[in-house]
1. When relative contact order in percent (Cα under 8 Å, 6 or more apart) is compared over structures P, Q, which one is greatest?
2. Can you tell which of P, Q yields 1.33 when Cα Rg over 2.2 N^0.38 Å, for residues 91-146 alone is derived from it?
3. Distance in nm of label points 7 Å out along Cα→Cβ at positions 51 and 195 was computed and gave 3.4; which structure, P, Q, did it come from?
Structure P
Amino acid sequence: METAPKKRLLVIEDDPHIAEGLELNLTLQGHQVRVATNGIEGLQLWRDWHPQLIVLDLMLPGMDGLSVLQNIRLTDKRLPVLILSARGDAADRIKGFTHGVDDYLAKPFNLEEFLLRVKRLLERDEWQRQAPAPTADVSPDIGPVYVFGPNRIDFTTATASCRAGTVQLTDQEVKLLKLFIAHRGKPLSRRRLQEIGWGYARNVTTRTVDNFIVRFRRYFEENPKKPVYFKSRRGLGYVFEDESEG
């Protein structure tokens, strides 16, 4: 009898006892399992190992689980993510689903229920992979094209039509633009931009973030020295404002 191929499952959990138990039981289910003990390590494994499902704790050292989730969702909307957290009240669940989690289970949890949820998420992922891919990997509320003022961003082709002409955007520019648009009207600190946009890559500094803002102002602002869209907020960071939505 032909056996189903093993699935790659990534567990991002800093409690060694829980991580060991999850790894053991998921392995017994026939999966390949890797464990990361913090958010930065988890993002690196996600990039390098390409798991087919992630089990994610929220309270992680260095970089919290929601930042990990947001970083992943900037480039991958389909990957099944199951939050497993001691923070299980309604507000935390809503925040998790708002940021794109597929399922949420509070600690302490029933092992059989957890395994069934994992199985269901993997089955759903298999069905989705058989369906046509979406036209663009962006949030539903953004769409493949985003227009603000005289500017137009096409996320399908990674191009922008703006005061600077037609600009071919880099992968990192696309990622940061999605992040700003998804949080339009809300200040994002440099630290938060580093966490979500880069996952604290070692070569990223606050100056790197500032340089991208300078670039966006040069692309999209009529007067880069008096920005209308990409504004500074003293002590808070940066905010993208789209007055056309007001």
Structure Q
Amino acid sequence: MWAAAVALKTNPSSGLSFPLFGPLDQEDSELLAPVLRRRKFAPRQVVFQRGDIADEVYHVISGRLQVSVFSSDGRELAFRIAGPGSIVGEIGVIDLGCRTADVVAAAPTEVTALRRSDLESLLIHRPSLAVRMSRFLCERLRETSEQLEAQALQRIEERLARLLIRLLPATGANQKDIELPLIFSQSDAASLIGASRPKVNAAFCSLEARGAIRRKGKMLVCDPSALRMIANVEDG
């Protein structure tokens, strides 16, 4: 199940990132770099399953991880696709509980992993990281609240546009045309935004008609500015 891990060979002063803690200064980086491990997962490889012991938290470097839960009759609800820059698996690691969902690689994916024991040691020796981690958790809670609000109040086109915005790479976000790999089905998108598949199909057609997206083989070419306008979020 587990991918092989290798030590992270990084110059601590050159762009080390682990968003659970926010921006890292040189001292933070020097403490964190030796305990991070790189892992690689093949498409459809299981990263962890609900109920597993939560012993690591992951930062997605490249690729995508799909976060899902299953009903007792085997139906899958995919509620998050975590792309580059995302943190996955923090809940059980922080509260000492078990995994709350299944996570599977949706594409060739590379992550950096931080073990629970190393996280606890870091927080003891660097209390400022605990403050930053609490801010991250509050931001995650805020995102969850906004997602619930969106499913209750927003039109499906808005929800779909917001989903695509979240999946776009952070670099080049102000370009007009950004290619986004189609790594999820319309059924997956329906689960992620709380809608039926036929309505999601209609929403894709609506976004395409409004010039926010166009299909290019197994890619979506997205206009971030047009998506933000449809989603009613600030341009930037």
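Read the figures in this text as sums done on the coordinates, not as results from a lab. Small disclaimer: the values here were computed from a predicted structure and weren't measured. Cβ atoms are built from the backbone, for glycine too; each structure is taken alone.
1. Values: P: 13; Q: 18.
Going through P, Q one by one, relative contact order in percent (Cα under 8 Å, 6 or more apart) peaks for structure Q.
2. Of the options listed, only Q reproduces it.
3. Numbers: P: 1.9; Q: 3.4.
It was calculated from structure Q.
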